[in-house]
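Read-outs: derived from the displayed coordinates by stated rules, not from any lab. Just so it is clear, the model here is predicted, and its values are computed rather than measured. Cβ atoms are built from the backbone, for glycine too; each structure is taken alone.
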Structure I
Amino acid sequence: MRAAQESNLLDDYYVSTEDEEITCIAQSYGAKVLARPVDLALDDSTMLQVLQHVLKQVPCQSIVALQPTSPLPGDNTVDDCILEY
């Protein structure tokens with residue numbers, strides 16, 4: 001979440017979750033939370049399904065997906081990726 005917070009190019013950042021504790025933590029860091037349906041929080045749920053759900057909730061021109069299972073991005077990683085796009 002810190003990588004999203006430190007970005008100068010993101011307008012907002014969201015956390016998609018069905019978990020109440022994660023919701024509280026995300027909000028304490030200033031994230032907007034999207035309630036994820038339980039059927040999208042299963043072991044076999046795909047990132048594509050989750051992103052499709054997010055895009056139905058949040059009007060936007062582009063999206064940056066930061067997954068908690070990925071290595072931590074370094075300083076300016078989010079902005080560098082956006083600028084490369």
Structure II
Amino acid sequence: MSRIKFELNLDGLRELMKSSEMQEVLGEAGEVVIANGQSLSGEPYGKKIVTAKYVSICQVFPVGYAGYKDSIDNNTALKALSSSGLPMSK
């Protein structure tokens with residue numbers, strides 16, 4: 001068998017992870033989580049796309065006190081993410 005050497009281009013990867021295309025993908029994934037969260041709790045959810053040092057991040061959060069209380073009491077935000085079928089990070 002032949003050995004294949006693979007070298008990762010970190011600068012290119014960082015550029016990809018912060019690109020506008022990646023932010024669009026994250027926004028679409030955030031919309032799926034928002035829809036699941038609203039169907040579980042009946043409360044509105046919002047999203048915010050943030051560009052960090054190396055990657056873009058989509059934050060989904062309940063809007064208003066009732067939504068936050070429901071999320072704390074029933075883990076609604078976590079259930080919305082797990083039922084969306086999207087990969088979860090720790």
Structure III
Amino acid sequence: MIISELARAQVIEHVLGERERQELKWGDQVENSDELWTVIALEEFGEVGREVYEKDLPKAYMELIQLAAVCVAWAEALQRRGVLDEK
């Protein structure tokens with residue numbers, strides 16, 4: 001496995017772990033409105049920005065993982081609501 005593939009695998013592993021943690025903490029969020037998902041994602045993005053501004057890249061990494069997991073949860077909710085089947 002080349003270095004970029006290893007990094008990708010580690011990031012995906014971290015995102016999936018965070019996704020599981022979020023689901024345990026918040027439960028099934030399939031009924032969240034897209035407006036609420038937007039607010040949640042923007043809040044996480046703001047935390048990434050804060051850590052970058054403070055030059056704390058390890059914390060910025062963790063915030064990026066949380067943001068990615070939120071985006072995965074939102075995409076899962078869209079899939080489960082059948083949004084993609086409506087076209």
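Taking relative contact order in percent (Cα under 8 Å, 6 or more apart) as the criterion, the top-ranked structure out of I, II, III is III, with the highest value. Rank structures I, II, III by distance in nm of label points 7 Å out along Cα→Cβ at positions 11 and 75 and report only the one at the top, that is, the highest. Once distance in nm of label points 7 Å out along Cα→Cβ at positions 11 and 75 is worked out for each structure, II has the highest. Given a computed value of 9.8 for mean count of other Cβ atoms within 10 Å over residues 3-10, which structure among I, II, III does it belong to? That value comes from structure III. Work out which structure the value -16500 belongs to, where helix-only ellipticity at 222 nm (-39500 (n - 2.57) for each DSSP H run of 4 or more, over all residues; to 500) was derived from one of I, II, III. For helix-only ellipticity at 222 nm (-39500 (n - 2.57) for each DSSP H run of 4 or more, over all residues; to 500), the value -16500 is produced by structure II.
If semi-axes √(5λ) of the Cα gyration tensor in Å computes to 21, 15, 13, which of I, II, III did it come from? If you can, show how the numbers build up before the last one.
Working: I: 21, 15, 13; II: 33, 15, 10; III: 25, 18, 12.
The structure behind it is I.
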